[in-house]
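Engineer: Given below, in the form of structure tokens, are the structures.
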Structure P
Amino acid sequence: MRVVQLLFAVVAYLFFFASFLYLIGFVHNFMVPRSIDVGVAVPTLAAFVVNAALILLFVLQHSIMARPGFKTVLTRYWPEPIERSLYVLMTALVLCIFFILWQPLPATVWSVEVTWLRGLLFAIAGLGWLIVLISTFLLNHFELFGLHQVWANFRDRAMPVMSFREPFFYRLVRHPIYTGFLLAFWSTPDMSQGHLFFSTGMTLYILIGVYYEERDLKKHLGEVYVAYTRRVGMLIPGVGRNRS
């Protein structure tokens, strides 16, 4: 059984990593067959409805499965060592649905023609993706994506107790992964209606997600995290500190 769980976790991780790489190409219309602006056009209203439903699907899956209450119920029926791996797998599946069903809205909102400025915007987007990846390793990349848990179970060892740390980016903002995504989603020289709709929807999700994530962290970590929120900005350095 432990071997099966380990294989499940590895497959889930690889599937997610592939979907993450596709997401980069999807957002920037780069080296993928279907992207945010490339696909079969449908009437504008229908495109907005479908795209809104896809964003909602992502938000619901990502939010509900991340809540402690859901995890408690899930692990009554699902092995706890691969609870996180199931979350990772379902996220990858939802992203695939997103990529397949997304409806382009190619009308231009803005387009930057200055060569150096286009390059700068792409560089900022690349920096955003890099911040996302580095931030996962600053905490524990393999725990975040479920591999640490299943490996510890495979070796019959207990997971270390979660402790509070402030490595690198986390000294500047409390949620650098979200900051990286915002840079990646918004920094583009060619903003279409579809890209704007996607970026707006995902930004709203991030803001809502931060609220619930911080609520859970305060419950779990207590005063040490509350003090952290008073010192460090939420998504932008110095901005969004808790004054209470």
Structure Q
Amino acid sequence: MELSCSTCCIPDYDLDSALKLFASARYKYFEAFVTWTGAQLDVHKADKEEVKRKLAQYDLRPSSLNIENFVAEDEGKFQARLERQKRNIHWAIELGCGKINFKGGKRTEEDMRALIRGARELASYCENLPVELCLANHHGNRIEQIEDLDRVFSRIDHPKVGILVDIGHYHSSQVDIPALIREYAGKIKLVHTKDQIGSQSVPFGEGEIDNPGLLGLLHEVGYDGFVVVEIEVEDKENTPGYIKEGRGYLQSILETLP
């Protein structure tokens, strides 16, 4: 497994500041978003050559890209969203990024139907592209429980579509994470991890999440992809230090795996 760090940890940082921090913490990979963060990598807004220059300068590469989520909306907006997603998928490929993440909307039947339709459309579009689609869970989102995944995958059977196991959000939703990992082992394409007390992110090693056990189980079921570090603590001024310490903490766990 290889560590990456998410720009969600430092949403106010621009791309240069984020990359500088990740490089100083000895990460080789980072996760980006097309919206929300100051380091967003949206092809519709990016200076492509400048982005590539910065990645080369800091010797960093995106492990994964969060594109827009699928939500219930009228047909015109759905098609426009799909076209934006497709352009950002090609941008990710141009940057050497092979994992594309997306979520659904609220916990409504309309949003579930939009998510299933969107995942099908993107899977068909990506059939011959060097990317995998990672369906992400989120506390309070349309994918929150194991039963939500069961619903989606009863309607979608495509090798391009798998799951992003967001350990922190599954912890917040009180999901049996080991049971989920075992049930969906063959579909895990990406992992996010945190440490938390309840739903509050805390520095790694100070919370309730059994990262050694969960990373060991992921190794046991054959997962060998990226583990993306997420830290969204209350004392945000200490986040840079926690990012560096988190890498050391998690790397030490990975090095004990057989």
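Engineer: When distance in nm of label points 7 Å out along Cα→Cβ at positions 20 and 180 is calculated for each of the structures P, Q, which structure yields the highest value?
Structural biologist: Q
Engineer: Computing relative contact order in percent (Cα under 8 Å, 6 or more apart) gives 25 for which of P, Q?
Structural biologist: Computed on structure P.
Engineer: Can you rank P, Q by FRET efficiency 1/(1 + (r/R0)^6) of positions 12 and 156 (r between Cβ atoms, R0 = 35 Å, to 0.05) and just name the one with the largest value?
Structural biologist: Once FRET efficiency 1/(1 + (r/R0)^6) of positions 12 and 156 (r between Cβ atoms, R0 = 35 Å, to 0.05) is tallied for P, Q, the winner is P.
Engineer: With mean count of other Cβ atoms within 10 Å over residues 60-67 coming out at 14.5, pick the structure among P, Q it was computed from.
Structural biologist: Matching structure: P.
Engineer: Which of P, Q yields 20.4 for mean count of other Cβ atoms within 10 Å over residues 100-107, as computed?
Structural biologist: The read-out was computed on structure Q.
Engineer: Quick check on the output: -21500 is helix-only ellipticity at 222 nm (-39500 (n - 2.57) for each DSSP H run of 4 or more, over all residues; to 500), derived from one of P, Q. Which one produced it?
Structural biologist: It traces back to P.
Engineer: Computing volume of the Cα convex hull per residue in Å³ for each of P, Q, which one ends up highest?
Structural biologist: Result for volume of the Cα convex hull per residue in Å³ over P, Q: largest is P.
Engineer: Moving to a separate point now. I have 20.6 for mean count of other Cβ atoms within 10 Å over residues 84-91, calculated from one of the structures P, Q. Which structure is it?
Structural biologist: The read-out was computed on structure P.
Bear in mind that the values in this text are calculations on the coordinates, not laboratory data. Note that the structure is predicted; figures quoted are calculated from it, not measured. Cβ atoms are built from the backbone, for glycine too; each structure is taken alone.
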